[in-house]
Structure 1
Amino acid sequence: MKAPPMGTRADAVRRLARVRRELDEAAEWVTRLTAEIENMPMPKPTDIKLVGSAEAIEIAGIAGNTFHVLRRRGQTPEPLAELASGPVWLRETIEQWVEARGAR
């Protein structure tokens, strides 16, 4: 089976020019996207408030045992992460949960 003919040199030059234009357009798009990403506001580490079980219990104004029972029943927010020292939540998540429960 023979390979299809490659075409003329002029065809190859036109294809190459088209590919170069497409690459230039892609490069412009990447440059614009990079600038947009660099200008996006990022939260400062100090803006992110994390709380563990002890702080969540204090914010909720309930007994520790009550909080742990509610957690086992799936009635507390899912923690953001489970660390070796225990679960952690965003403070805002716990505050919203407390407000929704009508606690405190």
Structure 2
Amino acid sequence: MVKQAEQTDARIAELSHSASRIGDVVKLITTIAGQTNLLALATENAKATETIKTLIAEMQHMTKDSVAAINEISGTIGRISEIAPTITRCGQCARRPNSGDRS
């Protein structure tokens, strides 16, 4: 039981870290979305060919950043999914009557 509690503590710490990373990635995506919107507005107003090329290059860069952020979210969700069974087992242990230490 003690060993399982220690494992659960470690998994909860991982979950907390993952949740923090999700928050960071969401902020990044929000920033990228804002920049993309500004670029779209600038593109509408762009007249010169060089300006359009620069805007397109920036949009491509931001697209790569968006893909990286989405991949990080997917990885974090995968890690959370791995942690979920441990948390479920912890809840089941907490509901069981005390049956001694079964490390």
Structure 3
Amino acid sequence: MSYDQVSALVTGGGSGIGLGIARALLASGATVTIAGRRAERLLEARHALAAESLDVSRLHQFAADTTHEQQVEAAVEAARGATGTLNAVIACAGEPRGDGR
């Protein structure tokens, strides 16, 4: 199935399940915005996906803490701005551990 008309926002997209979902969506042709608290982790995720030969020209990153409503709203607008539409939001952000990771 091709997802070339899909634009998705994946919170927690810098690692774990969120990164796995972003990977699958990209591989299927979707445009994906990954969001997470740490911009550097999102950049690492981008590099990892590029190393897997995925088309990261359709990947966007947005640093946001999902415990802050205004940051979530900004992430949604950033994802919508990537293509002019937003078809899917996948929430995979975990609760912060308190140790900065």
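Every read-out reported here was derived from the displayed coordinates using simple, explicitly stated rules and does not represent laboratory data. No experiment lies behind these values; they were computed from the predicted model shown. Cβ atoms are built from the backbone, for glycine too; each structure is taken alone.
Quick rundown of the values:
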item: Structure responsible for 20, 16, 11, with semi-axes √(5λ) of the Cα gyration tensor in Å calculated and labels 1, 2, 3 on offer; result: 3
item: Label whose coordinates, when mean count of other Cβ atoms within 10 Å over residues 15-22 is calculated, return 10.2 (choices 1, 2, 3); result: 1
item: Answer label among 1, 2, 3 for the case where relative contact order in percent (Cα under 8 Å, 6 or more apart), calculated from the coordinates, equals 59; result: 2
item: helix-only ellipticity at 222 nm (-39500 (n - 2.57) for each DSSP H run of 4 or more, over all residues; to 500) from the coordinates reads -12500; which among 1, 2, 3; result: 3
